[in-house]
Structure 1
Amino acid sequence: MAEATNWKRVSRSLVSPLTLLVLLAILFLGARWGYRNVTAPPLPPPIISCSPSPVGKVLKSSQVTVNIYNGGRQHGLAGKVAKQLKSRGFSVQHVDNTEEKVETTVIIGNSKDDPAVKLVAQQFVKPEIREDGKPDGIVDVLVGNKFAGTSPAKKPFEVAVSEDPCLPPPSASPSEA
């Protein structure tokens with residue numbers, strides 16, 4: 001009987017340290033899992049693909065979505081350009097600054113032959129056109145220190161198309177910035 005009592009004392013004295021070791025192991029594994037997830041690189045944002053949209057024989061400014069970014073030192077330039085493009089019927093999705101410093105106007109779109117890129121480029125004096133290959137159908141406009149202005153208004157604001165252009169899905173609702 002004395003041996004059973006000793007065994008109970010020994011087992012009771014071991015339960016607390018063993019429980020503590022199990023809890024420490026769970027804490028260590030949880031901290032390791034959390035650290036790995038916090039330091040993991042972020043997932044890339046989903047690319048909103050566009051699909052050819054039937055627009056008829058012409059692409060109108062109201063069907064084109066643009067982002068305007070200020071790449072120069074003039075405060076509020078992107079906002080002024082956004083107002084001008086809105087007055088011409090374009091849908092402005094974002095207005096912000098960009099880390100890329102530019103001197104003149106840069107139009108960036110899927111390809112130089114994209115009708116939306118051509119229509120936006122017609123709105124500016126001597127813009128530089130760049131291709132980014134993104135299939136989202138949105139045209140980015142970067143304005144810089146030597147912004148030459150918008151071209152004189154030539155209504156209607158449209159460009160002829162030979163095939164259906166790639167436009168953002170209609171479910172993407174532009175937000176004013």
Structure 2
Amino acid sequence: MKLSARMIVLMVLLLAVPLSSYWLVFRPRDARMEAARGEIDHMKSMLDKLRLETARNDDLVRANAHIKESVDAIEARLPNNKEVDAIVRQVSDLAVQAGLDSPSVKSLKPVPAALFMEQPMELSLEGDFRGFYEFLIKLEQLPRITRVCDMKIKRNEEGDGRIKADFTLSIYFQEAKGSKS
């Protein structure tokens with residue numbers, strides 16, 4: 001079999017068509033498909049992250065609601081500035097019920113404490129130690145937020161088992177709406 005020039009050209013053309021179609025059509029198309037797959041994978045990973053964040057947002061909403069309930073519960077324990085006098089009377093009644101002498105109270109200037117106000121008062125009590133201990137327990141059980149600091153306890157010189165206690169009692173309160181003290 002003798003190959004003529006015409007047959008050689010035809011064979012070259014027959015080989016050139018699939019090779020050129022691979023280089024000119026299929027190879028660029030495969031590159032675009034691979035790029036699209038990469039973009040789809042990227043979008044899927046972003047969607048997974050978004051789902052994770054969305055699920056976390058629900059948790060944050062629940063956590064914020066729980067925190068708000070806690071803050072509301074604490075604020076409910078804070079009297080307004082008009083009720084501070086009633087708490088002072090309540091503390092004085094607790095001291096008398098515990099068998100102590102009626103306390104002397106010196107009210108100091110209210111000071112800001114974060115979002116609330118703090119009303120410090122210097123108290124001086126006299127009585128037996130058991131009564132003082134009972135007074136402190138009852139003071140701790142009050143529904144309002146108070147703090148005892150700068151406590152000094154002295155034994156009575158007469159040796160009758162009585163003590164004298166000087167301390168600062170701070171009562172936390174909210175200012176009533178529309179009033180500044």
Structure 3
Amino acid sequence: MIPIAIWLTGIPGSGKSTIAEEIKKRHPGFIVLRMDDLRKIVTPEPTYSEEERDIVYRCLVYAASALVENGHSVIIDATGNLRKWRDLARQIIPKYGEVYLKCPVELCMLRERERLQTHGAPRDIYKKGEAGWPVPGISAPYEEPLNPELLIETDKTFLPEAVRKVEDLISELRSDS
């Protein structure tokens with residue numbers, strides 16, 4: 001099986017972890033790289049400064065690249081609020097697909113308030129953003145992808161359809177020469 005990397009990007013609450021979990025259930029060989037898990041190791045007391053974000057995202061891209069190079073398929077579950085990090089992954093990972101999970105910030109805020117499981121993400125992230133924390137889409141920029149391989153509007157697309165679209169992308173990436 002041809003190893004690939006798929007980056008699920010979108011603001012917090014857009015559905016990245018939910019879709020990653022569903023893809024993992026259907027494709028158990030995929031490794032899910034979660035920014036929130038990586039951050040706990042690389043920066044156990046995060047400041048969320050631009051310099052720190054740059055280091056952590058570059059580590060994430062390196063890990064994905066190394067895993068793909070060694071024959072593993074990867075799902076990157078990370079906001080990746082700046083294009084430069086997603087572009088870096090595109091440059092160094094041969095079989096790469098970017099999936100933009102677009103969702104209105106108001107709905108993401110509601111989802112974040114109501115979710116029971118955070119998949120390692122900090123709780124009350126939008127409240128923290130309103131209090132000055134650098135939260136993408138609130139108090140920090142989120143640079144929308146310019147040409148993602150797939151755009152899913154998660155406010156209009158139910159989970160089974162979103163997963164089917166990602167699975168179609170997986171098939172497409174694996175079939176390209």
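Coordinate-derived values only; no laboratory data. Keep in mind the model is a prediction, meaning the values are calculated, not measured.
Identify which of structures 1, 2, 3 gives the largest calculated value of volume of the Cα convex hull per residue in Å³.
Greatest value across 1, 2, 3: structure 2.
I have 19 for relative contact order in percent (Cα under 8 Å, 6 or more apart), calculated from one of the structures 1, 2, 3. Which structure is it?
Numbers: 1: 28; 2: 19; 3: 34.
Going label by label, the one that fits is 2.
One of 1, 2, 3 was used to compute helix-only ellipticity at 222 nm (-39500 (n - 2.57) for each DSSP H run of 4 or more, over all residues; to 500), and the answer was -18000. Which one was it? Mind showing how you got there, number by number?
Values: 1: -11000; 2: -18000; 3: -14500.
Going label by label, the one that fits is 2.
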